[in-house]
Structure 1
Amino acid sequence: MQKKRVAVLGASGYSGEELLRILLRHPACEIRSVTSRQNAGSPIDSVFPRFAGIDLAFSAPDADQIASDCDVAFLALPHGLAAEFAVPLLAKGVKVLDLSADFRIKNPETFQKYYKEKHPAPELLDRAVYGLPELYRDKIRSASLVACAGCYPTSIILPLAPLLASKAVSMEDIVVSSMSGVSGAGRKVELAYIFPECNESVRAYSPVSHRHIPEIEQELSFAAASQKPVQISFIPHLVPVNRGINSTIVTRLTASDESKIAEIYSAAYAKEPFVRLLQTPKFPDTKHVTMSNFCEIGYAFDKRNGKLVIASCIDNLTKGAAGQAVQCFNIICGLDEKTGLL
């Protein structure tokens, strides 16, 4: 198997660490560059002791150097900064898998509304393919720029997209309550995320203006293929675990026959390597998907009020970030999607 020369930019964060964990064992990857401005010159095990004995050191990011040494670049960088490197790398023929939000939202005005700054590279938006393999596998195969789906969006789009595409559930009155582990906030020191503030506590945040809302609504609207956009109520919560997302979705069936839900899910996901459909009335549990690239989906029909209740679980750092990026990498490289992920 011919190996691809790979760079990981922003490797000192949680998503970067997860990328290293996966790529170091990936049979088709040769890691040639691992960047971190703050830790440039330091061996990777000085930041992540789990990688003791691995002969790799952080370097300052240099687009020209990366382009000369690498075929593929994973960008585990903050929004805005990712585009700064995507532009020159793409121009030099490097394939880019971006884990930030820079290229997920197709409308630059919507991006500016939610991220409070102008889009850094609007000329690349049409070129970017949304990195959710279960929905866009064919487009990902030929992509040079993949905007890997966000963590909350993955946990919400996967359970809802096939139902909306089949017109089985209403586009209106969709309510999503999600819970995420603290690693979803990134590897930083802020009062809201330190142990005494998070431990033994659950709290909602950004209940009306979370940055993932436009990404979720965009993709659900594409799935629904309706002139009227899908709108949701999205309430994320911070819970005192390291990793994992549980999203509970409440919506309304458009017909009374709930048995069709199983048929729709089976048609969409029975052959998907990283989606597990649970038998009703079993619901997913984050501990069964952490440190994996799986998404588990379960559902139940509430006959009393005519509502469909769906729940999904993913690991926010794997299927919600690094694992999803590697799954996209495998597709681009013509590999089995499970390579390095099982």
Structure 2
Amino acid sequence: MTPSSFVKLDGVAKRWNGQLGVEGISLDIPEGSFTALLGPSGCGKSTTLRLLAGLELPDEGTISIDGKDVTTSAASDRNLSMVFQSYALFPHLSVAENVVFGLKVRRVSKKERQVKLHRALEITGLLGYERRKPGELSGGQRQRVALARAIVAGQRLCLMDEPLSNLDAKLRNAVRKDIKKLQRDLGITVVYVTHDQTEAMSMADTVVLMKDGHIQQIGSPDDLYSRPNNTFVAEFVGAPPMALIDATAFASVFDNSATVGIRAENIQIVPSGQGRLRCVVTESEFLGAETLIGLDHAGASGLCVLKPGLAMVAEGSEIDIDFQDESLHVFDADGQRLTG
């Protein structure tokens, strides 16, 4: 275990009746960091979190928290807190009773419970809501109660399993900021599962992108966006995703078995006859600050260009596009990154 590693998973695997859950999961998570497990449904991110929490036991590999091997330890012995998608609140208990429930079970004194309760409610903006029942709260307020309960637990490690997926877009944005501020203010280590790349990219120090039970890339949000390991990462990260073009469209510049990737912001529309590719406009989508123009070209997928402001182009129009070689990402026949 490296000195900076607070949470360590080494070669962890989990299977059910021979079916893959996760395979070869190795992670080193520093204390005080925010790590997001990102990927599509069924990729293994929630399984990884459940293995870390002790809700599942691995078939292979080891799990350590703060230098202690917890591979076979019960969840209650791992000194961590969890925040769930479903809030997991008791409907018949008040906000205050929900928040301190765990402390009461652990026989923490009433005076200490009140001190911790006040601090947690103050941090989450819930002072004045102590006597309300969950049914009297909005979705965002209920999620804040779940966060307050994690805060009073006082654990250095907090696991979050898609905690915002039941909220509407405006609330997700607000609570996302709350969670990040709490993590920074309290200095806790957060491992956060999400399928939403906006959550992962805006909140996490480190993103772990998964597919089919395997890790595809570990790195900062900028690493995954600017230097994707493979075509899956290239297409999954980014809005719009990276366009992929068959290298044969570039004559002899690249190996014909290669795939070339380009981001929309690195593409320019140029006068007819002056571009590297001629494309047909498939759609124009006004997004407010910019317009996304979808393009079609043989051998290309996801090709589009962003223009500032309102810049609609008629569907079916032919346009030429250009870009610089240094903006290109080159992948081999197996979809693995070739360029540095």
FRET efficiency 1/(1 + (r/R0)^6) of positions 53 and 141 (r between Cβ atoms, R0 = 25 Å, to 0.05), calculated, reads 0.50; among 1, 2 the input was structure 2
Who wins on distance in nm of label points 7 Å out along Cα→Cβ at positions 109 and 309 among 1, 2, i.e. which is largest?
-> 2
Given that percent of Cα pairs over 17 Å apart, for residues 69-148 alone, derived from a single structure, equals 40, which label among 1, 2 identifies that structure?
-> 1
For which of the structures 1, 2 does the calculation of Cα extents along the principal axes in Å return 62, 46, 40?
-> 1
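Every number in this text was worked out from the coordinates using simple rules, so none of it is lab data. Computed from a predicted structure; not experimentally measured. Cβ atoms are built from the backbone, for glycine too; each structure is taken alone.
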